[in-house]
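Some structures to go through are shown next.
Read-outs: derived from the displayed coordinates by stated rules, not from any lab. These numbers were taken from a predicted model, which means no experiment stands behind them. Cβ atoms are built from the backbone, for glycine too; each structure is taken alone.
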Structure 1
Amino acid sequence: MAVKSIKQRMIGFILGVCMLMLEGCSKTPGGDQYPYSGNGWWKSAVAYEIYVKSFCDSDGDGVGDLNGITSKLDHLKELGAGAIWLTPCYVSPQADNGYDIADYYNIDPAYGTMDDMERLIKEAGDRDIRIVMDLVFNHTSVENEWFRESRSGKDNDKSDWYIWEDPKPDGSAPTNWRSIFGGSAWEYDETRGQYYLHTFLPEQPDLNWANPEVRKALQDIAGFWIDKGVGGFRLDAITYIKKPEVFEDGKPDASDGMAGIHAMTANTEGILDYLHEFKANVQEGTDIFTVGEANGVSPSDLKNWIGKDGVFDMVFEFGLVNIDLPDESNWCRRREWKLSEFKSFFSENLEDSDEAGGWFPVFLENHDQPRSIDHFMPGDGDRIAKGKALAVLLLTMRGTPFIMQGEELGYVNVDWPDIDDYNDISTKNHYSFALEEGYTEEEAMDGVHHFARDSARTPMQWDDSANAGFTTGDPWLPVYPDYQIFNRSSEKKDPDSVLSYYIRLAGLRREHSELSEGSYEDIMPDDECIFAYTREHSGKKATILINFTGSEVRYDADLVKDAVCLTDSAGEDRPGVLSPFEAVIYESGE
């Protein structure tokens, strides 16, 4: 059932020959990029996530597009990007901003054409940057032809391509499951006289992975994009693809009498069989990388998910970004966390990743998460200093760093005052759910200000012109009002800006191999003010210290004795002392 075409296998053979010819060659330290050919190229790369709708609009319709991305590739090259992860740009009715796909084989006209995509792949490749596509394979759009056929009756060829169940005797939904976005996870369809399951919106019906024809169709889609020349895939919501053999009510976890679908379906036994099949039929024999959105996978279970015996090269594990959310269903239920807990997520994931022979994706933000400055360094303090400190963590931690667009400019959360100001359906549902649970409007909006996904989706700020240079039209989402200060053009000119510091760190990461390839050790695990760790490789040791507080703190200066300061985010270099939100990198060794 392999889907790799003759063309794919020939490409793989040619790449293998090229790698033999290039063996032993390397670019000069400080050169443009890491070469991306060969197995494991992504370990040394910097990955950059683009929310296509918000990156750059080339035609003035207020929506970002593929040609806009192509026009900004030099910005990404300057950041050291070797991979660009695009959020879905396939044909979609946009019920969930593209994560409801109607046609996996074509580009949505709002974003351009297939010719535009092929040009982007080529232009990026000319800069040693590879395009990573977002595969949304847990569900489709209700407007997908597969679903239209499936819902037309119980006897068609695609009747069981989705999850259909009869009502309970009283006509109600088959189970009491609550969808991720709130409300019942079941939607009644008049034509079939049955309910279909949707982990997310009703407009996003779940596919039935138990049907081998569904799995083959999805593998064919991946093969199509590999033939187009993409360098990898991020697999969305992949932990939900396997459903239980029997659908039963869960224990209610809120006043609505429902049970969250995550607890009922995430990582159901047998899921790895499906994913091993996908890996064997899609990835093997290519040099692409895969990263799974693996919400609910614990560090101790990584051995089954990554590495030689796993199913992906990397997985996004969400313990870190959910550190203050004991209950993901309600943004108002937050907890205080300690820096020692924060550090333990890195230590545990890195240890278990290494034991599994896999790799770690380092991320502090993505399109579903709040901005890291407000998330991990909340309260008063210098926003630029915070942005630089978190940049040091992101670009010196062991693993492949994933930068979310705008993160390199020091973006913060939006604070729009009214729920009607927000676009994201998940945000609106969280707000409504909080009110239903008895929280006040002020408390519900406080949760929105902390976690709204729109914070990561506002248009990219390129300059201080109208609409921040994102579009000549009306932007689909408001531009953040600080764009006249925090924009790419002005920050590029300012040597003390967050962007300039990202560029400097990207250069250091290329020039000092211990920052990309070195081992990792947390050297002050119990300290609640400083995150300190070392990276060692080829006789060189980098010692990184980051002050997570708004106060001056001290540490044992012997930790950096006889070491050279590679960079200091505050420009001070005072061994043994860190200013508020200051980060330093020292290097020692031969």
Structure 2
Amino acid sequence: MKASRTFISTLKEAPADAEVASHRLMLRAGLIKRLGAGIYSYMPLGLRVIRKVESIIREEMNRAGAVELLMPVVQPAELWQESGRFQKYGPELLRVKDRHDRDFVIQPTSEEVITDIARQELRSYRQLPRNFYHIQTKFRDERRPRFGVMRGREFTMKDAYSFDRDFEAGRRSYDAMHRAYCAIFDRMGLRYRAVAADTGAIGGDVSQEFQVIADTGEDAIVYCPSSDYAANIELAEAPALLKERTAAAQPLVKTPTPGKASCEDVAELLGLPLQRTVKSLVLATDDKNERGDIVKTTVWLLLVRGDHSLNEVKAGKVEGLKAGFRFATGAEIEDHFGCKPGYLGPIATRKPVKVVADRTVALMSDFVCGANEADFHHTGANWGRDLPEPDVVADIRNVVPGDPSPDGLGVLAIQRGIEVGHIFLLGTRYSDAMKATYLDEAGKPQVFVMGCYGIGVTRLLGAAIEQNHDERGIVWPPSMAPFTVAVCPIGYERSADVQAAADRLHDELAAAGIDVVLDDRGERPGAMFADWELIGVPLRVVVSDRGLKAGTVEVQGRRDAAATVLPLAEAVASVRGRLQA
């Protein structure tokens, strides 16, 4: 393709509101244009990248036995009401009404629709296993769209759904998708990890996220360098850091701590390690009647060690908190503890509260905690002697680097990642709710065991750039680049020899199956080179009068410090070799 026949619109500076590298570079390279908050138009070069990503995904999904279809963006609310998600999904689900006042949703995902298809079309065990997928526009009404395409409201996703007879067969389908996802991301040349993850709003029994490694990633990935263990921090197990609880050695003392409301400040004031302190967090749960009125509120006190932080996903799995919780209001805290946050503790609360202690806290002795009075803390606090044993002991904290790996094969490390794919073994979550069944060999109805598998197609662009960029612009992996090679002729409009050689080289590269662009725009060399470096084309071939007189061209990789001079006759073979390598 010649550059004059596509649309190239680069910028020297990115808009001030572009927060991360991928957002800035996609705008500067002319891949996207902002239309509204979290909503972008994909310009020709950006669309070329999307189509290459989609092509890789399709090839690997088809190879894995999945069958492509296309489900609508707008879906009847009745299906979502049937699954129970119309109310539960939250404000990210965009709900709309048509002219007849009927409810619809703008789909964020398609479990309900595909389950409806399956219960109509898959009637017999002989039709199983089955996996359907589509690549379609999604919409999630993010509260704060940011980071360009990585946290947008409208995006493109590949979602697939498997249907099986039982959990054993469902696990085989899940494993097949895991292999397909690894093949997809390997072909894209991305550095990634597959990590155990929470099932979240989708639900199910088992799930894994595929995280592209990037320092700017929103997610914390926990892994063990000496084993295969890897998990999202929301799911990573935090073992107790004490083997057993030692006997009390100190008396309980109400100690003045004026103006010291944080564990760090209290530990510094008292000259104690931060690990001797206990942090208090107050949650509340509301019991409601059929009309939605609150009939009872329970206040919960969650305790983690002073150097640790609460993991809200883990807290949500504690019995009594599973149905949903919120952070307690200031009035509720004062009513139950008699003081404001900063000095809260489990000893002598004004009203009864449910106490949940992290595994490590449950084994602590002679610890420091709030005294439920401003400017005071208790030192020398001990379970059993000074306060009752906790109502619940559970893993409710985030792991930290150096924690023992749950598999016992080393210690944990943490790195940042960007989630680009997520696979779930759903079980019967949707087939039960929507009465989706098939007939087994005995002619008896059985519910499907389902799996679902998503890849953020447009999100992959941002993630790849976060992992691959420098001060000059994007550095695309060859399989994702809008063009693989840019032929850059110097003086294309002034020199018949340069024009003829550049055209011939372009045609030979194209005939060899290489995605090549010839820059015939007549730009000055510096501006021309800067554009292709910003856009991120992996290889550049420069044709000039000076080089042609010597029978040579210059070939330079996007990450190369300098160009390599090659005979013109060897240029195509050299480019092919470099791309294959």
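If you rank structures 1, 2 by distance in nm of label points 7 Å out along Cα→Cβ at positions 57 and 305, which sits at the top with the largest value? Each step should come with its number before you reach the end.
Working: 1: 3.7; 2: 4.2.
Across 1, 2, distance in nm of label points 7 Å out along Cα→Cβ at positions 57 and 305 peaks for 2.
Kindly point out which one of 1, 2 the value 0.00 was derived from, the read-out being FRET efficiency 1/(1 + (r/R0)^6) of positions 321 and 537 (r between Cβ atoms, R0 = 25 Å, to 0.05).
On the way: 1: 0.35; 2: 0.00.
For FRET efficiency 1/(1 + (r/R0)^6) of positions 321 and 537 (r between Cβ atoms, R0 = 25 Å, to 0.05), the value 0.00 is produced by structure 2.
Here relative contact order in percent (Cα under 8 Å, 6 or more apart) has been calculated and equals 17, so which of 1, 2 was it run on? Spell out each step's value before the answer.
On the way: 1: 13; 2: 17.
Among 1, 2, the structure yielding 17 for relative contact order in percent (Cα under 8 Å, 6 or more apart) is 2.
If Rg and Dmax of the Cα atoms in Å comes out at 23.7, 76 when worked out from the coordinates, which of 1, 2 was used? Don't skip to the end; give the middle numbers.
Numbers: 1: 23.7, 76; 2: 29.4, 94.
Working through the options, I get structure 1.
So if we calculate FRET efficiency 1/(1 + (r/R0)^6) of positions 121 and 369 (r between Cβ atoms, R0 = 41 Å, to 0.05) for every structure here (1, 2), which label has the highest result?
Biggest value here belongs to 1.
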